[in-house]
Structure I
Amino acid sequence: MNDMKFTKYVVTALAGMMAASMIAGCGGQDKAAAEKKEPLRVATNATFVPFEFKDEANPEDYKGFEMDLIKAVGKEMGREVQINNLPFSGIIPVIQQGDMDIAAAGMTMTQERAKNVLFAAPFYESKLVILAPNGSGITSIDDLQGKTVAVQMGTTGAGYAEQKGLNIKQFDHNSELIMDLQVGGAQAGILDKPVADYFLAQDGKGKYEIIDIPDTKSEYLAFALNKNNTELQKEVNAALAKLKETGEFQKLYKQWFNTDAPNLPATAEEALK
């Protein structure tokens, strides 16, 4: 082969290699873009007013602070949000199995749960309270001994009631808990304060009261993720930080709770100390 032919051969070969490299690179970029745009599969239990609930006029539409927040997080991440309504007690198992990407279900951060799932940065500070009819004579947790107490299955409220040795009735949804209380099936309920507050502002106005539980500490609510999905945890935390930076988080908080958003821990680790 003479020099001219050899040079032509080398140039042609290099051009072919560069083209193949470019095609492979484009393919890789396309694959990364496709993966980035995969829907964010969200598990919820749409009975936790005012965090997640269904619109009575449009049952396919999910309302609430946490629903609006997860939609804003998904938008910030460039991913469509697909919401799936499940019993609360089944949410951690589907996250562990990888059938869902993230739980947006009013989930309280606890050390015990942190053994099974990862938490994103908290978005709300809450605590447990007793909900009882006016004139019930219930003024403290001690007054619940010998009474039937309604709780939601798998929640910190249920765990606290069991720890206190109370006679409990467990329900899948907070709405069922409150309904049982209204018909007299239970004499009181133990649940999260924002749910009780919302009920008192609506159907329970002037009929029920909230009793504080002094020996329970403030709790944080957060999105939960698969224990091994640290990358998604970083992305969700980054999206939450961006929403706070732009003021969107504060806007949603004010819309749903009619008060300014407090300063919250920046990470799950800080909240769980």
Structure II
Amino acid sequence: MKPLTTISSTVRSHKGYFILFTLLAITGLNTKTITAQTVPASGEEVLQMMFDHYSENGWYKNFTFWQQTSFYKEDSLVREQKWFEAISLPGKLVIKYDSINGRNGMLFRNNKIYRMADGKIAAVQKLVHTLLLAGFDVYFQPVKRTVHLLDSLGFDLAKVRQDEFLGRKVWVIGASSGDLQSQQIWIDAERWYLHRIVYQMGNQVSMADLDEYKQLNGHWVATRIRFYKDGHLTMKEIYKDIHFPSVLNEKLFLPENFAKTRW
């Protein structure tokens, strides 16, 4: 088949115009397709596309799993640990170390982190869980809320560009090409999930890469996340035994219930 530009240049008669419009319809060249290939105008537009895509196709609200957590120093493995986790979106995450019956771990809710020791609160501080926000909460809260939180964290939502992550086309929010120091979010341009996030942790630049996505029960799940600080691998998480319960009891995410929490 000739390119459409060549065909259009040869069209002269009304009959020819009819043929041209028929070809356009058959090949599916409509406004929506063209828009999908255009760089979004802002980070907010990308976030809106994420929200809209899964409002129809359904992201998972609840999921549980255990993970093999590997810790690295100077890019070398130093120790491993099992973490047991339950998540309810938006914003609730409980982590137990070593065992589902464990009394040590962490709990996130209401933009706070509770560090748990022997079943009790050892420390609590305000914290927006950036990865949870950009990779999960975005599907379950108003886009304006996500925009507000990312803006408060210093992400430049006015910057958007196209790039590639492990062979997949992505939209990058917040940084120019070659810049891995500025805070930024990499979103799959077809499947609308998170591939990478770069964020500030104190005076250090941290980065998380989400990959090895698999479809489980019709849901896309990243089964591996690697964390870096100032370019060095610090932690790797491999996810196992993943489930998507329709309901998770709210009491699971209350710090006072941590010691007796099971799922």
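Highest-scoring entry among I, II, by relative contact order in percent (Cα under 8 Å, 6 or more apart), is I. Comparing structures I, II by distance in nm of label points 7 Å out along Cα→Cβ at positions 111 and 255, which one has the largest value? Result for distance in nm of label points 7 Å out along Cα→Cβ at positions 111 and 255 over I, II: largest is I. Of structures I, II, the largest value of mean count of other Cβ atoms within 10 Å over residues 87-94 belongs to II. Here Cα extents along the principal axes in Å, for residues 39-102 alone was derived from just one of the structures I, II, and that gives 44, 32, 17; the source is II. Suppose you compute helix-only ellipticity at 222 nm (-39500 (n - 2.57) for each DSSP H run of 4 or more, over all residues; to 500) for every structure in I, II: which one lands on -6500? Computing helix-only ellipticity at 222 nm (-39500 (n - 2.57) for each DSSP H run of 4 or more, over all residues; to 500) on every structure in I, II gives -6500 only for II.
Once mean count of other Cβ atoms within 10 Å over residues 135-142 is calculated for every structure in I, II, which label goes with the largest value? Before the final figure, lay out each step's value.
On the way: I: 13.0; II: 19.4.
The maximum falls on structure II.
Since every read-out is calculated from the coordinates, none of them should be taken as a lab result. None of these values were measured; they are calculated from a predicted model. Cβ atoms are built from the backbone, for glycine too; each structure is taken alone.
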